[in-house]
Structure P
Amino acid sequence: MKPVVAGVALMLMAVPTIGAPPPISLYGQLPNVQSMVLSPDGSKWAAVMGDERAAQIQVRTLVDNKLLSVTSAETSKVRGVTWAGNDHVIATISTTQPFDKTAGGPKREWYMLLDLDLARGKEWRPLLTGIPDAMNVAAGPPRPALRDGQQVLVVPGISFESGNGTVSLIEVKLGKAGGSVGLVGTPDTIRFVLDADGKAVAREDYEEKSGTYRLLLRMNGAFRKLYEEVARLDRPYVYGFGKDAGTLLMHSRKSGKWQDFAITLADGSITQVEGFEADSLLRDRRTGLAIGLIDAGLAGNEYRFFDPKDQAMWRGITRAFPGEQVDLESWSEDRQTLVVEVRGEKNGVSLFRINRAKGQIEFMADRYNGLGPELLNPVTAYRYRAADGLEIPAYLTLPRGRAAKGLPLIVLPHGGPEARDTAAFDWWSQALASRGYAVLQPQFRGSSGFGAAHIAAGYGEWGRKMQTDLSDGVRDLVAKGTVNAGRVCIVGASYGGYAAMAGVTVDAGVYRCASAVAGVSDLRRMLVWETRDTGGSNNATLRYWQRFMGARNASDDSIDPWSPARLAGKLSVPLQLIHGKDDTVVPIEQSRLMREAAQAAGKSVDWLELAGEDHWLSRPATRTAMLEAQIAFLEKHNPPDPVP
């Protein structure tokens, strides 16, 4: 049996004494700099900026930080910014509403685009409006292109030229009104693959009912089927261009394990390739070609460039910040100007700009206002064994200035469930640790990022071993003396919210309280809702849920023993339920079901409904409200030790 890997300290500050904890709003606030993107020539930057109230978009020059534009997001949720040339900033915003406000119906998250033309003024102009037979929403990221001196934006959108809404390509000439629908997909189209000029070279179709995936190449102006595979789960996908413009890369599990294939555009030949095994690709900003790999390890990201000169460049940058994690935030097209995020004992979580030509490195901003390195709690990446011997990666955040002995513990499982936590700054775990709690984030079986076998180990284990992986982590820390077995609570959101409810019903006896945010409480009812929401009982979304739950179909009552709402009679400790009213992923009905079941069983629950909030706690005011309510609940039912 492989030995358990020793813990790796990610951020450790020696703080001899601590005073009053920072305000909760510092953790609930949006990042001071949520995402920063350099202009292609590296002369300017655009960023989504945030605070305790709302987000705004700022555009500044890089050299002297001169403000070129600032715009409040008001009620919109800003999802990101990008550049189209050096004078146009494109913002992606979202709103939660039904398809038809008048008729009502289920709410969706809709994504829209705005354009700021710096050469003409400071007013943002909505894009994708007034285009015949098309919605004013984006169905994928926009692709900037330059054609005959005109800056163009090619956007995956939704058109109704065929009568039904289909994924289509919409072309917008920036600086000019309107736009036009270019290529129109089929009802099964999920994506167009675009080259550096925004021209489609391939199309991906997926038939939900049969699970049939098709890849079509565009040859002589027409799309011709090149590859077909029946994949009711784990469908293949093209993940971009390879090392040259004549090759696409495709990921497929047809053989039973994930493999990479190179597709030659000239003749359509498909060849299995090696050397692209990683969590993500590094791409040239202008051409989109693969230039390296990023491995998201437990302790942080590792960058591997194909070109030795690029690798030497990155090695030199990381050496400037010894003992700290360095991640790429943005770079210019020539890669001479970069913005990097640095995390560690010296810099906390900060952004730095790098001018390679001048050999300059300069501090730009803290990622979070008011949260300098002296306030961050130390995080350790480590692994422990589940009861059946499976190795479980985990992160443990300890309250600064306190001895790691007999601490109160909060278990914080992630959502997904096929997702993961990372070594990056985590506002939720830091907020809890600031109040004196140790915080455990187990990467339970079914989590992504630790290999296909780790994911597959979670199939059919929803509420079973996926749940006991969490309590096994508690027992491991108790055995080490780090935490007190009688002072453990569990909190989480989405799947983590389910795990919190299951921790005090399905796997009762470990936790003295639980706080569930946007959690699933009734597995069968959730599958029925998904059936209704996705328009049928045979689609990839339902098959994904059923695979982890171990359900044959939406009416399979064999999964009832793992539904907390059906086990409310077992509830014997305090439970808090928090849910956003505009949640489009897990309906608020799921938390209401748990509340009603608990009340019917004679149990009381703490309840908080967040008006206008979605599944992701996108707004700082409601995020802070969630933290304040949750921490007050935890301090009442699992009080931390007094400040030393």
Structure Q
Amino acid sequence: MTMSAPSESVGLLEHLVFEIAEGLSGQTGEAFFHSLVRCLASAIEADFVLVGVLQPGGDRIKTLAAYGDGAEIPTFEYALDGTPCANVVEKRLCSYRDGIQEMFPRDLMLAQIGAQGYVGSPMIDSSGRCLGLVCALTRRPLEHAKPSEALLQLVAIHAAAELERKNYQDDLARSEQHYRALVSHGNEAVLRVELDRPIALDLPEMEQLELIYRHAYVADCNDQAAKLFGKATAEELIGARMNAISPRDDAEQIERTLAGIRSRWNFSQVERTFQGRVLLMTRQGIIEDDQYTGAWVTARDITVLKEAEAEVRRLNSELKHHVAELTELKGRLEQDNAYLLDEIKADHNNHEMVGNSPRFRELLEKIRLVAPTSATVLITGETGTGKELVARAIHKLSPRRDRPLVKVNCAAISAGLVESELFGHVKGAFTGASEKRVGRFEHANGGTLFLDEITELPLESQSKILRVLQEQEFEPVGSNRTVKVDVRVLAATNRNLGEAVREGRFRMDLYYRLLVIPVEVPPLRERREDIPALAAHFVAVLARQFGRRVNRISEATMKQLMAYDWPGNVRELENFLARAVVLSPGEVLSASIDLVAQPAPEVSQHPQSLEDAERRHVQGVLDTTGWVVEGPKGAARILEMNPSTLRSLMKRLGIRRPSLRHN
């Protein structure tokens, strides 16, 4: 048994109780006790287990069943004096983790067994009398004493109940006088049913039933049975007819009587609900010369045990719920791990911010100021300026750096799945939702969520994002459960948000909520001083990536790079250098004028010109890679995008392979 926490000990104890209960199912009498010692030895890995009955005089124990070293041990007796069992029969639960032989040196049986650990529990009957004990010994120190004690207590209660039932059953075989002397002091309801005249067992079932209700009556009972049927004393119930104890209009009792007829009144044991109490009832028919002459009936109130059983089921259900929560947490941790791996890959994959121009230093200073806060940041700038790098820098300089930065490309998610992607959904929330999904906001709990191309969000989703920003809570799709989160939101766009608000494509309230701290990333043409450092950095990285020997850029090429306006900004510069490195034969990169993109037209303020620049940029990278999207040298790797995201972007921009366009 391995237990790391109290809740796990409870769970394991429940498991062992169910395991033993399953092993004892249907067992009674001697078979019950022999099964008990075997199951208990297996459950707690004990080397020796016994169930013993206290003998007259109270100084000796006789075993009902014993089990050791994988085999049953014949019945034997032993004196209690000088043994740990003497303490147990004093109605005390006893356990000794180690050194049992030194504590009880006069107990020779401990030395013969080689015992080190011991745990024992008394068997107390319903009147509070000690009937005997259940004990287990180990040849090694006893591990997990508390769970073992609890298990033995439960087993001892069950064994005591069965021993009581067995004693009653044995007494039924003795004379009525001895039986009455026993049951008069018992806590179990006992009554004897007799008939005015015997009933032949070969008569039809319904005829036997009619005769039973006509001729059966209570011949004898104890006070407990009388109280069970609403009488004050046994004398008031004795002589009552069958209908008083088994109403004719009670279909359950009629079926039980018919079952007795069919079984020729063999011993039976059933649970019955009577006046709000749960009773464990036994019945043994009295047969003489193939005629039914009466029956012994016992009833034990097991309401408390059934309530305990219901509590165990409740705890088991609660345990399953906790397991489900742990499974969900495991999924979240795996997702967090994936995001952290992305961060690690990003750190080693050409994601450094390079530059020293005044505009670039202003940007770094603003990042340094806003990063430690929890304020929402709106990052604006043309395509390819490095808005995601700015988001990464803000996250890494913030107190949330140890939690993941979760990225969402709003343009790459279909409109129908935006809310599911952001907020998650429950199983069955919509067609295809075969299992629960945790959304990006919940994954980013405690960290940062980066919403790239936020202007592409549908209006209905914008309202939900506004609520999360304001109240830090949301409901997954298909659920009425409110999820609380602690998420910092960074948003980015290459569009004019103010114009989108005026055109009704973006909510004004969300616009002002995002505009708490605006950070503008300058285009590359406004920080040309950074081009040499950027170019040198990209050449070094790309040369390693493509296995080239290029280590510097020719002066002529550098002049061309400085003169070009770079409408695709840093990303276009990187992709141009990627093509140049691949095609460069020597150590010095010298790109011909034909390889450099044609001078860009004057940048328009209309959003369409930026989309054209993005289209040209993506298409240029695809041309360089031979239209290979995936793989270490594919376009997705160069563009630092997920392949599926790149395909969605190609579809949105209307980019297709030349052969496909030709066809």
Structure R
Amino acid sequence: MKLKPAVFFLAFFLVVSCTNNKESSRLHSFIWSLHDTGDSINIENAKLSDVHLSLLENKIITDPFYRDNENKLQWIGEKDWVFETDFDLSRRTIEHENVNLVFEGLDTYATVFLNGKQILQADNMHCHWVLDVKTLLKENDNTMKIVFTSPIRINREKQDRLPYQLPEIWGFTRKAAYQFGWDWGPRFVTMGVWRPAYFEAWSNAKINDVFIEQQSVNTKKARLSAEIAVTASRSGSWKLILFNGDEKLKEMEFSVVKGMNRLAIPFTIDQPDLWWPNGMGDAHLYDFRVELQMGGKQIDEKYVKTGLREIKLVQENDSIGKSFYFKVNGKALFVKGANYVPQDNFLSRISEENYHQLFETVVASHMNMLRVWGGGIYEDDLFYQLCDENGILVWQDFMFAGTIYPGDSAFVENVKAEAQQNIERLRNHPSIALWCGNNEIDEAWHNWGWQKSLEYSKKDSTEIWNNYLNLFEEVLPSLVKKYHPTCDYWPSSPSNGWGTEKAFLEGDVHYWGVWWGREPFSSYEKYVGRFNSEYGFQGMPDLKTIDEFTISKDRNLGSEVMNIHQKHPFGWEAIQQYIERDYKVPNDFADYVYVSQLLQAKGLKTAIEAHRRAQPRCMGTLYWQLNDCWPVTSWSSVDYFGRWKASQYAVKEAYRMCLVSFEEHKDGMDI
């Protein structure tokens, strides 16, 4: 089977840093060993990445996505794993005043030892970790050990200590939920170093962060402030200089103290070039640079590429209920887009090429928004850079989906750190249009019957709901207000379940009457929400994609392998039922694949055209889903290998700037 190339990112930063004042040594360049804690598997020359990928590269396992290998490889997630290395550092690195060890992503329960001393016990895949290790390092013969503990076992232990059961046990762990399995994705409980890790040595001072706060923006003037975080090794007088490209905008003298300093440079730009979403204008980006000087010598600098714009989520009472639409630079926008999921179960092998290929599809299909779904990850910086460059807005979920979560103080503090770090990392991106608390948890609590099926007492239910309100109605919105004050927050998507009338009168809706409710495609024309943030239908992947994970005897609808690569409990049944309604059911497997794609295309075309015809009552359509994390029969319009299904061609046509659409009724036809 053809695999996506393994790429271990050096780092793609919206804010980048490089001066002679700093040295950096990448941990991925060291020679590592990998073994399980029982020493049944030992790899002497392993890459520092995901355990599954290391086992695959060293031929301990075969392709996890091939045939029924998913079932055969569950043992990997049950074990504990250890990466170890010996390494030297340059004398120049050691002689710096400060040396930090930085992990941009550890998946998930990781205990780190440096020269025999425990320095970190990580417990959140979505966090980064910065450790002061200057006093522990030497020039030669350093050692590091990273022990990864199985999240499966920890989840079981935490569930045993809770007096009630979570709907999904993975809710205890701050890890991408889809990696525990979803109704379109496999279960591979990964562990490893999934984002860049490095030693960073520096002296005197360093710029940690630059946030270009957009206090007010219009065509006449942009009132801005460069909010700058500086860590200094000593007190003193420092100069900060702000540039726009090569143009010096402003310089200011500051007195700083040893440790963290938060400084600000207010400035304005007259008649700014505004950033616009795809289809509304140019996505203009400014190149800002902040330089830190001491005694006339440059100590550090950081670059920020951002766009100037004003984005508002407009919710106003009207004759129908309450509006729900985005206004960009004072103009109402009809949103055309899709829901996005991570592009692989093994995140460290997603390449730059994968991202660029995906965005070629997004732009070619006339989209202007992607929703980053809450069961995945806060995406790589490159994802948001491509959104910025191409005028693609981002509906950004926090990473919560499909279950209730604990409410104890340790869990909440963990979430606070995660949220703050990711808000600060992403807030300079002009593409970020909305922060959303979670995916479908409010709807689930009120409509999915957890209270009865899990036998919650009144006391349990009260505690669970209060925990929910604290996290999604207080903690997360307060963090957005503090660290990204100009961006709107929405507690849960959808705001109301699709089985209620209210769902179509206000807020956003996930309409699953088609598919889950087995309603005909014509229901898309009847049930149109104010903003349709999920809906969709399954289609089989391209035959070439099926060939990649099967052998000839697997290529029939009743085969075990095809069933493994169909994760929905009644997926085949639903596809068959809808084909019987609209087509002659094919007997040939290849024909069935083709007709399933035609069926999916018809469904999406019907929905999108209905949504667009309903303007301005309806002002947004985001179908489920754009892409896949493995080769599978799913709702995606583009399969795992980037091959378009028929539905992607239908979406491209339905999202064109000018659409001619027909609506039949008993008295004739409207155009």
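No lab work stands behind these numbers, since they all come straight from the coordinates. Everything numeric here is computed off the predicted structure, so don't read it as measured data. Cβ atoms are built from the backbone, for glycine too; each structure is taken alone.
Annotations
- Among P, Q, R, structure where helix-only ellipticity at 222 nm (-39500 (n - 2.57) for each DSSP H run of 4 or more, over all residues; to 500) as derived comes to -14000: Q
- Distance in nm of label points 7 Å out along Cα→Cβ at positions 21 and 301 derived as 1.2 - corresponding label from P, Q, R: R
- Between structures P, Q, R, the calculation of distance in nm of label points 7 Å out along Cα→Cβ at positions 69 and 85 yields its largest number for R.
- Read-out distance in nm of label points 7 Å out along Cα→Cβ at positions 437 and 589, computed value 3.0, structure in P, Q, R: P
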